[in-house]
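> Structures follow.
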Structure 1
């Protein structure tokens, strides 16, 4: 198979995106399996090179038609100009939030036209995005839903030995509990099953986490398991999906790490995110399900507290690139 063409978006210029890009692409092995290029600011990348002491050849291109497929230099597309004289690393600004969204929107548009096969994202800052006027765009996933018109999307976090899909992510805990319904569960289980098959799993075994302590204790600690979750699992199995549960959240992730399940469906943001990040934060990444192309991301934030200090770990970006390539090749297993 031809090497896929992948965009890497720099994220918020005030964060660690440029730094992890420079560090990750110092390893030229990334070019052996894909044809990656950067959407972001050349000047920010130059600043990151000075701060990290790493020297890479940067080439500014005007469009993806200018990409040199055989080159191992860092080719950068700037869809919008960004004045590095007007920002401070580690500080929230509307200008940085606007640039971050515009970098990502450019990548999504290339994916939607079929010009590229996927996008790998560095982090954006939600406060900066809101300051820039993108009130409805809480994060990458909401931007994707807006631009692709996808009615059903979901986040899967993955790290070595553990994959966790999420019923919901950017909801308050009270709203997330209301979201645990038979209908939504069945939709997300079907979506997870179909995506995992496309990524290379023949018959993925998906375990569903319980919502309440000890799985509700037969209704004494909550009835969601009885009234919503178990019926959804049973319906999914009738439809041919390899689904089990619900199992108490305090043991399900241990069992998944031990190899009992291919993936876990967590029922709200922290239930799944904490499990992934405690198990292996540095290798963890995010994938978006329900969109018509591959999108993976680092699983960390903009890290304003260490931006510009040469302390960021680039392992997540390398893992996100590897996962995107594996997904496109149907070899994620």
Structure 2
């Protein structure tokens, strides 16, 4: 049976869509220099990795998540691997989005799931539909609240869902499509574990492809994590899927989903730098080398910079000063021990 979701375009939903469209246009019309958002990107990915795994019960606080993503320890506990996996998936997806090299399909979902759950599930379950039944428990009481569809139905249900998205992509507003996809995938529960994380990442891809160029800054997972109970109650359902599948109503979820996007876009709007691209703001290739070195190593000194460029000492000092003036980096240490690190929103 062809998937046809039930929802109503309420006044609230329509108002939300109009506000999102306006905010997206405002973002996309701003002429920001290529690397003006380097620090913001790092912060947003850390927030996304923290929030999306926290929703699923990961106990690590944001401060610890940021530390793990910065130091990249070799021997990881499962809680640490969850956040590093999610962060790496975000990085890879953004790279693919930049190349416009993919669309929403089963291989993409399998790839996302494999990245998110690598080292957390047996290899034979990575990027593959589950082969056994599962139940969804209330995280507070442990009581079974939802029975997903039988494993033998998963492939056809996911194909129907993706076919609906692809077929209606030129007809239905992309925000509605993204919201419908998110909830229906959670209900199908196609994998043994990692369904929520995979659904949220795939939804972010759909939002990015609608023209939201701030994908790297976008952490709508943070909105859900502020009230996890409400998220689960709105995105999920109670009962047996086989009995309720024809009764599922997407309207309240779509209102909540779009409200979350507005909340996140307004947060991003507040933190984005106000300046537009001018000759004074423009970064040259040697500036980019400094930032790339810090991203890889965590810091850079003048001794390191000498190896990257043939610029004179006085000119190198001006290069560091410009990046400090633009708010990218800050100076640490004194004299010969001076080095530079990214300036975050916290300092």
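Every read-out reported here was derived from the displayed coordinates using simple, explicitly stated rules and does not represent laboratory data. Predicted model only: the values in this text are computed from it and were never measured. Cβ atoms are built from the backbone, for glycine too; each structure is taken alone.
> From 1, 2, which structure was FRET efficiency 1/(1 + (r/R0)^6) of positions 6 and 310 (r between Cβ atoms, R0 = 25 Å, to 0.05) = 0.45 calculated on?
Numbers: 1: 0.45; 2: 0.00.
The read-out was computed on structure 1.
> Assign the value -11000, calculated as helix-only ellipticity at 222 nm (-39500 (n - 2.57) for each DSSP H run of 4 or more, over all residues; to 500), to the correct structure from 1, 2. Write down the numbers at each step before the final one.
Working: 1: -11000; 2: -18000.
Derived from 1, not from the others.
> May I pose another question? Given 22.1, 73 as the derived value for Rg and Dmax of the Cα atoms in Å, which of the supplied structures 1, 2 does it correspond to?
On the way: 1: 20.2, 64; 2: 22.1, 73.
The structure behind it is 2.
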